[in-house]
Structure I
Amino acid sequence: MTPRADFIAGNTRLRARLSALLGPVDYDQLAGVSREAVAERLAGSIYRPYLNRDQAGDRQLLEAAGHRLRDLLRGVRGLYGGTAGTAVGVLLARHDLHDTLALLRGARTGQPVAVRLAAVMGVGALDQQTAADIAAAPDGATAVLRLTTHRLPDPLTARALPAAWEHYELHGDPDEFETTIAAAAIDGWTDRLEWVGRAACPVLEVVQAGCDRANLLAVLRDPALEMPRLLPTGLVPESALLAARRGDPQPAVAARPGWRQPLERHLRDEDLTALEWNLDVAVWRQTVRGLRRGDPLGAHIPVGYVLAAECEARTVRLLLAGLAPRYDLRDLLVR
């Protein structure tokens with residue numbers, strides 16, 4: 001069976017799930033109303049099954065957004081086999097990496113076990129039962145040992161954990177520690193996607209876009225500081241990132257034309273939070289375009305579905321925080 005054929009059955013089943021996501025009418029009903037009205041309308045929508053009777057407070061709705069995202073993403077990997085399953089596995093491995101870093105951060109800083117577990121999605125290789133074992137670690141060294149024993153978030157990254165932890169204990173730089181782990185994971189993802197070949201290009205594009213976004217935000221966060229350690233670069237080389245840091249966005253825009261407006265806006269207002277949002281929107285727009293017009297027999301469908309679900313959860317959180325009026329919700333329409 002060819003890699004292209006691997007996607008057919010999974011895509012057919014996943015496309016049927018698209019109707020479960022918030023759509024244009026839903027967003028129109030949520031936009032431009034008070035936070036209280038948002039909470040009320042969400043409580044009467046597809047979020048109702050995630051709420052107990054008469055629970056419509058912000059905290060409950062925020063928790064509901066997380067539970068719903070888990071439900072939307074769990075089982076996606078099981079729809080695909082063979083090389084298609086490898087590509088979709090990388091798509092969900094982004095959450096495995098996030099979960100791993102959250103568990104290590106919690107162990108490092110002494111967070112309560114419940115807080116550590118609350119940050120875990122558990123939609124990929126790292127399930128809730130294993131996460132509970134790692135979350136119970138009394139310190140960072142033990143958490144590293146347990147992750148290594150479980151070979152999580154994946155075997156390659158697990159092998160890199162002990163050396164990264166030893167370096168952290170010597171130098172005490174948490175950002176460098178997390179970037180080192182993330183870089184190891186991303187290198188492994190890239191190898192897997194390149195092995196799958198052309199069929200995995202939409203997933204590789206998401207990984208590269210995430211790296212470029214994170215690198216740009218890292219270098220712009222405080223230009224007075226030394227150059228931070230970067231993730232593996234996607235389309236935007238380090239020289240272009242340095243130019244953006246100096247106030248010249250053109251090299252970065254040449255690599256990623258969709259960054260033009262976000263970077264030009266950032267030059268005017270220096271609002272890093274708005275830049276982060278606008279970079280995300282650029283990825284979401286591309287993903288939606290792929291979902292609508294991309295190859296129906298390739299990876300555009302799982303990529304579009306997963307990112308649309310992630311986008312919905314983030315939008316709900318913005319609405320409940322009262323921050324959505326700062327943004328154009330039409331940027332988030334998924335179909």
Structure II
Amino acid sequence: MTTEAFIVQLRKTVAEEIPLPGAGNTDRRHRSLFEIGRRNLSLARMAEAHWDAVAILKENGSNPKPDSLYGVWASERPGQAITLERNHDSSFRISGKKMFCSGAGLVDRALITVGGPQPQLVDADLRDNDRFLHFDDSEWKTNAFRETRTSTVTFENLPVIPEELIGVPGWYLQRPGFWHGACGPAACWAGGAAGLVEYANEQSREDPHTLAHLGAMRASIWASLCYLDSAGREIDVAPKDRESALVRALTVRHLIEQACSDILRRLPRAYGPHPVAMDEKISKRYQELDLYLRQSHAERDLEALGRAIKISPGSVIVFI
């Protein structure tokens with residue numbers, strides 16, 4: 001798909017509103033992300049970020065800029081946070097480098113974390129300030145998510161007005177919506193895996209081992225949808241409960257990461273190297289799902305989950 005066609009498809013996708021987390025129908029939000037991931041993981045990755053940005057702004061009592069496509073650039077490297085400096089007047093400027101900026105050169109605006117350890121969130125205008133930005137995608141070696149233009153962005157005194165500061169320092173990480181939003185990528189992962197299972201179901205092989213793998217993969221998708229639906233309903237019951245939100249999000253992400261990893265393991269065991277080596281669409285989806293799952297922090301997330309349960313045992317789960 002050309003860059004132009006991808007942008008057209010992305011803008012068409014995000015033109016449709018989906019429910020905000022915690023406002024009712026959060027399970028529908030998860031299902032929408034799942035369906036987009038089932039169709040196209042690159043598209044899902046970008047759409048999820050845009051809708052996450054909209055939800056963040058709404059949680060702050062703000063509105064997204066009209067007709068703007070958003071990204072969320074919140075990846076941090078220890079000791080390398082970009083800086084926010086005040087000018088002589090009431091304005092600010094951003095300087096430094098930030099990695100893993102998806103949609104560089106594609107999105108109109110981005111919610112950017114600056115400073116640390118309590119980062120300030122900024123709603124940055126990228127279109128009208130491109131002379132203060134440099135995008136470098138040369139470090140992105142894989143073909144997975146090539147369409148998303150994930151880059152290292154250098155900010156050279158990018159101007160920021162006070163109205164573009166979102167919340168106070170630390171608000172971005174401390175709000176309940178941070179953890180509600182963390183379920184969004186998991187919905188995309190599950191959708192990406194569902195696309196692989198659909199491919200498997202269309203194949204003609206019916207030997208016992210292949211059918212066993214197919215059955216296990218289909219069961220993993222059903223379970224993932226159950227996790228997402230349950231999480232959505234629980235979020236709507238207690239949208240302001242941050243402790244439960246943290247436990248829920250880390251639980252759902254772990255379970256879906258495990259389900260998707262099992263599907264990645266089973267597909268080539270059942271169908272050999274052909275789909276991942278010689279089918280362009282399946283190879284692309286397989287690689288993108290494998291990479292996308294690395295947004296899970298694996299054992300670090302499980303440690304955080306265990307620690308949260310020990311601190312607040314009453315927030316383990318809300319059964320509905």
Structure III
Amino acid sequence: MADASEGIKRVGYLRMDVDRLSQIFSKGLGQGYTLPRLACLSRQMTYFFKVYLNSLADARQPNFIDHSASLGFQYLLHSSLADPKKDSDKNLRKNLLFIYAGGDDLFVSGAWNETVEFAFDVYQAFRAYTGYHPDITLSAGVSIAQAKFPLYQAAAEAGEIEKAAKDNGRDSLGLFSTALKWDEWLGKWNLELLQSCDLDYLNSVNKPELFGVFPFVKKLFGEIGQGYTRSFVRNLLNTAQMQEEKIKEAKEKYPDQVKDIQYYLHLPKVAYTLARLPNKILGDSDFRDFRKSLKSPYNAPYFRAIATWIELLNR
């Protein structure tokens with residue numbers, strides 16, 4: 001499975017479960033609580049994890065991608081399948097192994113990029129399946145390891161990452177050493193993701209055209225392609241590292257400067273990084289929104305995730 005991966009040859013391990021399931025069963029039906037309704041709710045939950053997920057894993061095109069326009073699903077095709085002549089193969093994801101899928105959770109391994117994509121597919125399909133109910137969500141953790149890494153250790157690591165996602169307020173994904181809300185990963189603009197103090201601080205900043213992680217990855221990997229240099233990704237990772245170190249230092253010594261560092265320290269470094277891209281890309285009108293959005297303070301927290309994802313895809 002590692003050899004079948006896009007980019008770096010690694011295996012991904014996904015652990016995912018429903019948030020607050022006990023509360024959903026005990027309080028979710030409200031005044032309409034009856035044993036038959038409870039049994040029906042349990043059956044529907046089990047159906048999703050034991051039946052639908054197998055179809056989603058086996059045939060991504062008809063069970064997910066074909067519904068993207070109507071349901072607003074976000075997805076990333078493998079570069080090897082970006083050729084329309086090859087898109088006729090309906091089983092786009094052949095390198096996943098279900099280790100466990102039960103009534104409300106799952107544990108899956110596979111080619112790392114397919115495992116990551118599957119996590120996003122499952123979440124979006126589950127949200128649609130539950131009618132986008134605000135209190136029925138999933139949290140997940142993905143670990144990435146070498147092919148010979150012991151399964152039990154990979155499972156434990158994925159479990160710890162999933163716990164970090166739960167600790168992020170649930171409805172989150174832990175991936176690439178970062179725990180973010182699913183909306184942040186998927187690039188869905190949602191001001192509720194920000195605390196009130198952050199909203200007050202950024203109230204004069206316009207909404208960026210691109211937001212979060214996935215839109216930048218899709219733009220770089222799926223549309224712009226290999227025209228950018230590897231130094232771009234390295235510089236973005238260095239910027240993220242610098243931010244994290246300076247924020248940690250400011251919290252200890254200069255707490256009144258934390259937000260300035262968190263949202264604006266990246267600007268000089270990002271401007272320099274963008275300026276070093278090839279002229280062909282810099283002059284591309286389709287790249288204008290990317291440049292402006294990457295500089296936006298709203299996207300400052302996502303540099304590590306964006307750069308790590310792209311780096312692994314291009315190894």
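FRET efficiency 1/(1 + (r/R0)^6) of positions 239 and 279 (r between Cβ atoms, R0 = 25 Å, to 0.05) computed as 0.05: which structure among I, II, III? So the calculation was done on II. In terms of mean count of other Cβ atoms within 10 Å over residues 111-118, the structure with the greatest value among I, II, III is III. When helix-only ellipticity at 222 nm (-39500 (n - 2.57) for each DSSP H run of 4 or more, over all residues; to 500) is calculated, the result is -13500; to which of the structures I, II, III does this value belong? Of the structures listed, the value fits III. Using FRET efficiency 1/(1 + (r/R0)^6) of positions 151 and 215 (r between Cβ atoms, R0 = 35 Å, to 0.05) as the calculated read-out, with 0.25 as its value, let me know the right label among I, II, III. Computed on structure II.
Coordinate-derived values only; no laboratory data. Here the structure is a predicted model, which means the values were calculated and not measured. Cβ atoms are built from the backbone, for glycine too; each structure is taken alone.
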